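Below: a set of structures, written as structure tokens.
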Structure P
Amino acid sequence: MYPFKTTQSYPRQQWYIAAFSYEVTRTPMERTLLDEPVVFYRTEAGAPIAVAGRCPHRRFPMVRAAVVGDALQCGYHGWTFDCGGACTAIPSQESYVPNGFKIRTYPVVEKWQWLWIWMGDPALADLGLIPDHAQLHLEDSDWLASVGGVEPLAARYQLMNENVLDLTHVTFVHAKTIGTSGIAAAPIEVEDRGRYLHSERSVSEPAPTAFHARVLGLNGPVERVLSTDFYPPAFLSSGSAFYGGGTLFGRFRVFHIATPETPATSHYFWAFTRSFGQDDAALTEELRAGWRLGVLEDIDAIEGNERMIDRGPLQNDLSAQADAGPLRGRKMVESMILAEREAELLRVR
């Protein structure tokens, strides 16, 4: 499955972002994740619950179920499942519910404004694999984190990973918004930091973009340090720090998460955090609007890549020095997929 040398598209024994907190309410909501329909709702206490999207009785869509207390009642024949997945009621045989009648549930964790879901074996769900939200400046009193949005992405998730790991594209894809000419030629350093991959470059800009000048109050030459942190399989934190005359004007991070929907489509979640103007609500809205333009530019480019992938046999990719980050990130994800496959083969034996 391009660009991996394996037919499996994604690792399953990992945490993925499934939704923003605001999307999940007492009304069931469905989202396809890793080719599986999943339904989300909240208990009366507000805890998020994720269950399989098809009733195990006759495959009726559980998004059309009724929330009764903390349980889901299927809208077809009234079978009811508690928030742990156990069937508690069958109207046609009220006196008997077999112990083994269940609907699949998924581990879900709510951190900051994200809902993280574990799509693999629940016994393997390791909370330590979720990126440190304090390190990401999502839970940092000196920064302000804000929700961006979720966009449909008609492309495979790995294209997003490789797009953000090589910020050379900022000069060209984002020429009208956040890009400058010097970014593409700036030397790049890539460092494996264990849990994540770090890529960084610095560029001297004679003048900032109009967007950065406006939101940061910049004028004149600036030194811009661009970096990306990649937490496989599908979480990226990318941003810039701006310096002038030895003074730090401000830093921001934009989060890019393409959670797989199918092998060739994704849900693109994005958000941002900043070290400046935390009390300025109007600035938050200006930043959200400005960065959404960048998000739409990325979508346009990545979907263009996907359309070309679908147009016949592929020759081997050509790569340059700037591809060190994308290629190492690709290897990290592919290693996850292969390790899972090996573990499954050992289990079967």
Structure Q
Amino acid sequence: MMFYNEYLSPEEYQKLYCSKEGWQRGEKRYDEFITLLKRHIEYYQSNTQIDLTSISFPEITFDQELLGTASVFTSGSEFYGDVVFENLMFKDKVYISGCSFLGKCCFENTVFRQNATIMFNTFKQETILKELTFKEEASFTDNAFHDALLLDTLTFYKEASFTDSILHQKSVIKNINGIEWFEWDDLYCMNYEQCEWSELDKYIVQKEPKKVRLIKLVHEIKKEFPEVIDEIKEELYQTGMGWSCYFWIEKFGYLTRDILRKREYTRAQKYLNFMDKTLKNADPDMTNTIEVGYVENILYDLTHKQKKEAWKYLPDRTKKSYAMIWGIPS
């Protein structure tokens, strides 16, 4: 049973739901929707947040005239048309989760004075984050961007996380201020081929060269052996900023182990030889990562008989590294 506040009747609540076709400005039902939405928002004006949960929206622009200075809380809402948040000063927390944006989505010229949480959303068309200032934490985690993403002129004062967000199209990141707060690792790792990074790329190379080499290794493996993309479920290693690629290398070691267990030695040798060649040219830091993440796991949990059989197919350098960790299988 649904309960309604006195400020809107049950019939009026029904009109707060747009159709999948989307309504255009100038249509009677669009104007009725905006009128009711304004009444809905006015009800919350005495609060610091406006609840827009489970509403279906046509094309709409949220600006100071519509929202005032109140912040937004919405979960499970659907935006069928283009949606714009512009020229706003959010004084309280902003929370947008589990929403579907079927049209273009734009956040522009807006200040977030408290935490901004924009997570578990689906963006079907272009998404633009431009000229935004985040005074507190900014979380853009677990979002799916099916079209291009533009991050342009963002200023972070606290941590900014894009953990587990996936890009499906080419995207651009530029003019990031307070870049030491921008946690780029996971976004870069998961979407390396999809991003143009501008000055952020230079920052990464200068400040985090070890991580960049590991990220590039993961993508070299994917390019060389595209079949592993489906076999190594990426959500299994999305466990924290800066460590995603290490856990991927570890999973690649376990995958090699599973293939050796099945006696698919020709395929296993392709992976082993590739990693052995990488090990040959690696610096001490990368050598340690490959040995601990990959080599250490290629015979893990095999029987003594399986280990002895698989040992014959390991390259000499890999054998030496393995023996230093676990000894020679007997």
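Readers should treat all values here as calculations from the given coordinates under stated rules, not as data from a laboratory. Quick caveat: nothing in here was measured; it's all calculated off a predicted structure. Cβ atoms are built from the backbone, for glycine too; each structure is taken alone.
Assuming 21.9 is Kirkwood radius over Cα pairs in Å as calculated from a single structure, say which of P, Q it is. Only structure P yields this read-out. Structures P, Q were compared on FRET efficiency 1/(1 + (r/R0)^6) of positions 149 and 309 (r between Cβ atoms, R0 = 35 Å, to 0.05), and the highest value belongs to P.
The maximum of mean count of other Cβ atoms within 10 Å over residues 93-100 over structures P, Q, that is, the highest value, falls on Q. Quick check: -11000 is what I get for helix-only ellipticity at 222 nm (-39500 (n - 2.57) for each DSSP H run of 4 or more, over all residues; to 500), calculated from one of P, Q. Which structure matches? Working through the options, I get structure Q.
In this comparison of P, Q, the computed figure 5.5 for distance in nm of label points 7 Å out along Cα→Cβ at positions 53 and 277 is attributed to Q. Looking across P, Q, the calculation of distance in nm of label points 7 Å out along Cα→Cβ at positions 213 and 285 that yields 2.5 traces back to P.
Set P, Q, criterion relative contact order in percent (Cα under 8 Å, 6 or more apart): the highest-scoring structure is P. A value of 34, 23, 18 was computed for Cα extents along the principal axes in Å, for residues 181-252 alone; which of P, Q is the source structure? Answer for the origin of the read-out: Q. For the read-out P(r) over Cα pairs in 5 Å bins from 0, in percent, for residues 133-196 alone, a value of 4, 12, 13, 18, 23, 24, 8, 0 was computed from one structure; give its label from P, Q. Answer for the origin of the read-out: P.
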